[in-house]
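The structures considered in this document are given below.
We did not get these values from a lab; they are worked out from the coordinates using the rules stated. Since the model is a prediction, treat every value here as computed from it, not as a measurement. Cβ atoms are built from the backbone, for glycine too; each structure is taken alone.
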Structure P
Amino acid sequence: MQAWLGKHPRFVMHFTPTSASWLNMVERFFRDISENRIRRDSFTSVRELEMAIDLYVEHHKANPKPFIWTASANDILAKVTRAKAALARVAAKVTR
């Protein structure tokens, strides 16, 4: 992977922890829109798909529900500590 990236400098890798709470919510929303709207129909054009997505979002915004966190601050901080340690190990391997 590093060799390929070295030959293709316009590509840059960005690592986002899988436990990032905002990312989990984005993934959850995409799952919901995929299951509840996109997979339940067929579309004959990109514009038709875009309109279906826009309608789904408008419907979702009409009755929003807050997300209630279930993880404690200590659990989240422990995950961050583990992620930082894992990234440090990867960085040490890359710089060798």
Structure Q
Amino acid sequence: MVIVAGHLVVDPQHRESYLADCVDVVEQARSVPGCLDFSIAADLLDDGRVNIYERWESQAAVESFRGSGPSEEQRTAILAATVCEYDVADVRALT
């Protein structure tokens, strides 16, 4: 399993439009084989922060979906980013 997690920083005045532009990406990701979860969401405390969380069955599934990455418009809106991939060897359910 692969988890992709982190955050982006965008202009607080443009965060809502950035998130609106991401709806199609989230819908596409959630519909492809190998995607277990995919979320791009506003941070509750920092109005310029966008939290990223993805969970995939495999690295191959991530790479198959990822393609060329964000659109040029989205790349331009991102002021900073800290997003990492984690290879998960074991999972324990908490519920």
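Tabulated data
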quantity	calculated
Parent structure of the calculated result -21000, given that helix-only ellipticity at 222 nm (-39500 (n - 2.57) for each DSSP H run of 4 or more, over all residues; to 500) is the read-out and P, Q the choices	P
Structure (P, Q) behind the derived value 2.4 of distance in nm of label points 7 Å out along Cα→Cβ at positions 45 and 77	Q
Among P, Q, which structure scores highest (criterion: distance in nm of label points 7 Å out along Cα→Cβ at positions 61 and 85)	P
When percent of Cα pairs over 18 Å apart is computed for each of P, Q, the largest belongs to	P
Which of P, Q leads on mean count of other Cβ atoms within 10 Å over residues 5-12, largest value	Q
